[in-house]
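Read-outs throughout are calculated quantities, based only on the coordinates presented, and are distinct from any laboratory measurement. Keep in mind that this is a model prediction, so the values were computed, not measured. Cβ atoms are built from the backbone, for glycine too; each structure is taken alone.
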Structure 1
Amino acid sequence: MMSTEIDSPNAHRTQTPAKVYFGKYSPDRIGSTICGLLNTNGGQIIIGVDSSGQVRGLPDACALRTHVTNEVLPRIRPEASVSVTVQSISDKSCVVLDVPPGTGLPYAYKDRIFHRGESLVKLAGSAQIGELISKSAAMANRWERHVAIGVDEEDLDDREIDMTKAQAFPRSSQSLISDNRDFLASLGLIEAGLVHNGAVVLFHKQASRILPQTRVRAVAFRTNDLKDLVDNRVFEGHAFALYEQIESFLRRNLPVASVLPDNSSVRRDTPAYPWGAMREGVMNALTHRDYAAFDGQLSIQIKPAQIEIWNPGRLPEGMTVNDLPHGNVSRPTNPDIAHVFFLRGLIERVGIGTQRIVQECQAAGLPDPVWELRAGGVSLTLRLPESPLSERQMTFLRVAHPLRTVTAAEYSTLFTPHISRSNGQRELTELVNMGFLVREGKGTATTYRRTNKLR
């Protein structure tokens, strides 16, 4: 009986996602281990680190990643959202596989079913296979697999489906399926010609007509007075249309500084918040929201010093908001929807989106993000540092390199939307008084030079 050791401090706790180390590459051992983790609680496989924890590295990590993607994963059925990346560990290249808990149980590698025991991945016996089938039957009852009454395949957006097939390569062998019906069936979105709720969320041309809870409410406030609205929208459509509308709303309402780098004629736009963090926050909300909650819709609020993204639903059992900043193996509420987002490249490595949000905020000099359970949902709040400076001033200081000079007229047009020259003059004077800028020249020839002061 083939078995693979799981080298993890928590290996004896079968409810815990495993971490498996391989000092050398063995395709069949990797394949059977992926299969075993999919059939239990997921985990992470690291190739290039031996069982003692010593980092050996791989001389051909990129080629190995390609081999795993093209030769090992296609032999696992049904297909799963396994992420394969090359990462540097102790300055050595390793291949890391993030394996979520499977949602299409049971999984097989080369027509053999494996499962994770207390400390081994091994061939499943009849008892384990029976348990997997029973578990699969229970999971099949989830909301996204329910039939959407009154919806036909013709109601779905063929353009988005074709785009999904095109962008799925090389993530999925399913991208080779030419017929849209067969493609959607392979993703669990339709069955016997019946369209599932998940397909409506992802591809229906008028999703909100069928499922009103798919709408997104987006509001921007000029001040902390919640009556002082500057933008108020309700977005409708399938998930990809919603994402585009949300992105446009954020870019329209968040301060953006345009900087002309040295020795370059190309302007660089920098938003007040790191776009990577906002993108991850939006995708997490679209992926994990409770679409079965008819009285809930995703909400986005932009206030002078913070942005909040709220989605209906709750965290997976056993997970708290304190776990989110550290990232973990993903357990999405809507695995079919999450898999399509993965194929589209909108989510990359499984389960690390929240960790990336933290890293993006720290790199931008922002406070750590805050997650809360509130009003029957999960909220994410990104904040600007507490400062007497305006968002425009803080954004300008982040992107303006030392010794850079700017006039009042130039400063006023750096931002979208533009501000008046008098406001620009006032904000520059405040920065001079705080030591961030030095005023040079007089009258219309006055310029402001950036100092080395950071705080």
Structure 2
Amino acid sequence: MRAVWIWFVLGACGGDHAAPDAALPAWDRTLPPASVMGTWRGLTPARGIVHLHSPYSHDACDNMPRDPNGVPNEPCLQDLRAALCTDQIDFADLTDHDASMADEAFPTLFSPRAGDLPVMNSDGDQIGSRMTCGDGHVVTFTVGGENDLMPVMLHHHPPGDIATRHAIYNGVDAASVQAFRDAGGLTWIAHTEQHDITQLRTLVPDGIEVYNLHANIAPDIRENYLGLDPAGAVSAAVNFADTQPGHPEPDLALLSFVSPNTPAITRWEQLLGDGLHIPVTAGSDAHQNALPILLADGERGDSYRRVLRWFSNIALVHDTQDLAQIEASLKAGQMFAVFEMMGTPIGFDVHAGAAELGGTANVGTTLDVTLPTVRNLDPSLPAPVIKAVVYRVTSAGSTMVTSSTDPTLSVPLASPGAYRVEITIIPHHLGPYLADLGTAYADVELPWIYANPIYVE
């Protein structure tokens, strides 16, 4: 993520400000364990970050990932580790750039520290590293890379010397896709908005990003790929750097610029229309390299804690510490992406008979959807408006089947296709936390959950 947020500093001083509302429920800077979301017929949620940078990316840590002696930036790494604990992340799929991850021995890339335990496979490869937080929460790291392609959950580097590794990590062809699979990983596409459909059809990746935070922020991507005002994110988000009394909650900065990455959604639906089973994730793309100034909560604007709290990917598994199950969940699309800044969803469910997300159901079954509620919503706050939208995707395109704000809905699956569910939210309950900025950013419909499809044959 480029350092485009530095203009936030312009809003750190302000004009007229109201006194903060002492009666407002305290803003929770943390996330609860993913287990509070519920269970799915024996499956339990594992919260994951799929697209994350450590000091082994050349542009991480304010573009200073190493000290003059080449030692990785330890304070930055500790910020990352602390954020994963605070935000109750279960699995962290590191995706560092080939500079410098391709230069390192594979086990080094897990950045193990005292107390961490390696996760080995039956071939003797270290495929993960397990960190136990102070409260007993366990975070499991995996290693991948982000260049034109984004391999995740690798078991080892692709074979060859360092120069060969760099070439493979920078590849964007079918041979590179296969090389990552041969190295035990899945091949994902980051920044889907920047890949045309012909290329995606040729590559046939294991999954793609349906949303990328960087795309919503960077002026060049907003203008060239999303058709948005290039300065729109920066000019809106500048207000959240206000440190005066009556300032908006800094964690809500995302409200000012979050919007669907429409080209990514379109490409996803084109691939689904081809009959492919393509899972999606939301990419945090966190580097902690954009806004080093302290905001009103005493934390830097782009802290790992803040960015990783905004949204994550929920894999549905039997064992949240079993990497094989998490990888299988990602590959199958047995997962959904959720913007938890809007609230942690409770009770969300989509299934068609025995078919879970990513699964296959027969024509004649019923798609059952349960709308989520916001966890621990204080009754003194305005109520959000939550809606489910069901789309059917075929070779003819994408059609909205139904939408509803009812607590549950059942959709007869009379025709083949990929059926996907989006949950939207008008987050009125966040409006009071915007303080003297006003409630406008909380009074618009925003994405809350992107669920992977159920495929009907």
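Some points to look at:
- For 171 (volume of the Cα convex hull per residue in Å³, for residues 255-390 alone, calculated) the corresponding structure among 1, 2: 2
- Label whose coordinates, when helix-only ellipticity at 222 nm (-39500 (n - 2.57) for each DSSP H run of 4 or more, over all residues; to 500) is calculated, return -9000 (choices 1, 2): 1
- Test item: distance in nm of label points 7 Å out along Cα→Cβ at positions 247 and 399 calculated as 5.2, pick one of 1, 2: 2
- Source structure of the calculated read-out (distance in nm of label points 7 Å out along Cα→Cβ at positions 23 and 327, 2.7) within 1, 2: 1.
- For mean count of other Cβ atoms within 10 Å over residues 87-94, the highest value in the series 1, 2 is held by structure 2.
- Mean count of other Cβ atoms within 10 Å over residues 47-54 from the coordinates reads 27.6; which among 1, 2: 2
- Rg/Rh (Cα atoms, Kirkwood Rh), for residues 111-198 alone derived as 1.05 - corresponding label from 1, 2: 2
- Comparison of 1, 2 by mean count of other Cβ atoms within 10 Å over residues 39-46 - largest value held by: 1
- Of the structures 1, 2, the one that -0.56, -0.70 was derived from, the read-out being log10 I(q)/I(0) by the Debye sum over Cα atoms at q = 0.09, 0.10 Å⁻¹: 2
- Relative contact order in percent (Cα under 8 Å, 6 or more apart) derived as 17 - corresponding label from 1, 2: 2
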